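Values in this text are rule-based calculations from the coordinates and carry no lab data. Not measured: the values here are computed from a predicted model. Cβ atoms are built from the backbone, for glycine too; each structure is taken alone.
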Structure I
Amino acid sequence: MDRAAWLDLLRQSMAETWGLLAEHTEGGHAHHRDGFFASVVPLSPDRSVVNAVVYSDGEALLAARDEIDEVYRRAGVNAWTVWVPESDEATARGLEGAGHVLDAEPRAMGADLAEIEEPEMGELDWRRGPDLAVVGRLNDAAYGLPDGELGNVIAAMPPDRANALAVDVDGETAAVLMALDAGDDTEIAWVATSEAARGRGLATALLRQCLWDAHERGQRTATLQATKLGTRVYERVGFHDLGALQMWERRR
C-alpha cells in the first residue's frame, strides 16, 4: 500500500477502536456523521486523547466543527482533539482559525504482518489477558496522570476485544499493551512500562509477541500512533513511519 492507503487504514482502525472506548464507558457514545467520527468519553473529560475526532473529509469536518464542539460541551467534556495527517494543511489551518491548538505530533506507523516472525520470549514471565484495571493503572502511572484518569476508561474496554498482554517482574506487572482488531488491521494501544522496569526491552518483547499473535489470528496489518521516544522501538519490531499525525486540541 502507498502512504495514503496506510493512513486511510489507520483512520478506519482508530474510529473503530476509539468507538469501543466511547461505547463501553459510562455516559460515553460515538458521534457519527458522513466524513468524520467523534468519540465522546465524559468519564475522562480533560483528556483529549480519548475524546477524539477522526475524519475522511476535511471540509465536512470543518463545516460541522461547531456541532462537534457542542456535542462535547453537552457531555461535560473540557478537551477534545482532531487527528490530522501532517499533509492536510487546509484542515489544520481551519481548526487553528477556530481556536484549536497544536498539542502533539505523534507518528503514524504501520506494519505488514506477513513479515512477522515468531518471537523468542525466553524466560520472560509474560501472559495474555491481564486484568484491564491493571493495564489502566500502569498507563496512568507511565504518563504521570492521577490514578483513574485514563485507567478507568481502559478498564472499561471489553476484555474479549482487548487482546491485552503483560510482563511481570518480581511478581509485579511491569509492562502492558493492547491489540484491538478492526477488520484485517490490528490497532496497537496503551503500551506502558513501569518506571522501575524501563530499559530492559520488556515492551519490545511484548510488541513482538503481540504482532505474532495478531498474525496467528489472521490479521494482515498493524497500525499505531507513536511518541517520538517510541518510534525507534516500533521500527525495530517492523513498523514503518507514515508521517506525523497532528493532534489539534480544543480545550475549554
Structure II
Amino acid sequence: MPPLVVRNATKTYRSGERAVTALSGISIEITQGSFTAVMGASGSGKSTLLHLMAGLTTPDSGEVLINGTDLSKMNDNQLTRFRRKEIGLVFQSFNLMPTMSALDNVSLPLVLDGIKIKGKVLAEVEMIFERLGMTDRMTHRPDALSGGEQQRVAIGRALVNNPAVILADEPTGSLDSANSKIVCELLHDLATIHGKTIVMVTHEPSVAAFASEVAVIRDGQLVERFSTEGIESHTDLARRYQSSLK
C-alpha cells in the first residue's frame, strides 16, 4: 500500500446556516518517494485536503490512511503520538520555539517522546543539519536566523522522526525568491535523493515546478494529475495547470 491514501473523503463546514463543502468525495494515492504539489484556486479545498492528510481535521466520510493506519480510528492522544512519529509537518509560519536553539527545535519531537539527545541520537540530528546545510547555525535561536534558515530548521524538525510522509503547507509563502529556491531545492533533494514522500500545497507555479507531479484540485475534487517531467519552465507549468481547470 502507498504511504498515503485518501479514499472518498468529504468535508463540509458550517458558515452560519449555510453548509460549505470543502471536499467532495476526493480520492488520491501518494507513492513512496514522490514529491507532489497540490494546486488549486483559493477555496478549492487544497488546504483542507492537507489538513485531512495531517490528521488536523477529520473527514465527514471516507478515510485517510498513513502506512495503512486509518487516522479517523484514533482518539486525540493516539493521533498526537502517531502524528509526531509518522507525519512531518511544515507550515508557512515556521512555528519554531523562540527561546530554543535550532538544534533543540529540530530535536523537540524526540524529546517529547522521552528520547535523550546524546550519543548516536545526537549524531543523527547533526547529520540532518548537514543535509540542511546549516551545521554552523545549530546553536542559533530563531531570531538570529533568516526566514529561509528558519524554514530549513522547520523542515529538519519534520525529518527528525523519519516520518512516513512530509506535508508542507505553502512552505515558501513568507520567503523571498532566493530563500524560496533554497527551500524548494531542499524538498526536491529530500524526495529524489533520500526517498522522502512529500506533499506540498502551493499556489505558485515556480514552486510547484520543483515537484515531480502536480495534483490539481477544483471545487473539492481532484480534476487532474500530471508529471512535471518535460515541463521546461514554471511558465509552461502555469499554462499546463490552467488548461486542467478548463
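When FRET efficiency 1/(1 + (r/R0)^6) of positions 18 and 186 (r between Cβ atoms, R0 = 41 Å, to 0.05) is computed across structures I, II, the figure 0.50 traces back to II. Assign the value 14.5, calculated as Kirkwood radius over Cα pairs in Å, for residues 10-97 alone, to the correct structure from I, II. Computing Kirkwood radius over Cα pairs in Å, for residues 10-97 alone on every structure in I, II gives 14.5 only for II.
If distance in nm of label points 7 Å out along Cα→Cβ at positions 162 and 178 comes out at 3.6 when worked out from the coordinates, which of I, II was used? It was calculated from structure II. Once distance in nm of label points 7 Å out along Cα→Cβ at positions 42 and 106 is computed for every structure in I, II, the highest value turns out to be that of II.
In this comparison of I, II, the computed figure 2.6 for distance in nm of label points 7 Å out along Cα→Cβ at positions 170 and 194 is attributed to II. Could you tell me which structure in I, II was used to calculate distance in nm of label points 7 Å out along Cα→Cβ at positions 26 and 234 as 3.2? Answer for the origin of the read-out: I.
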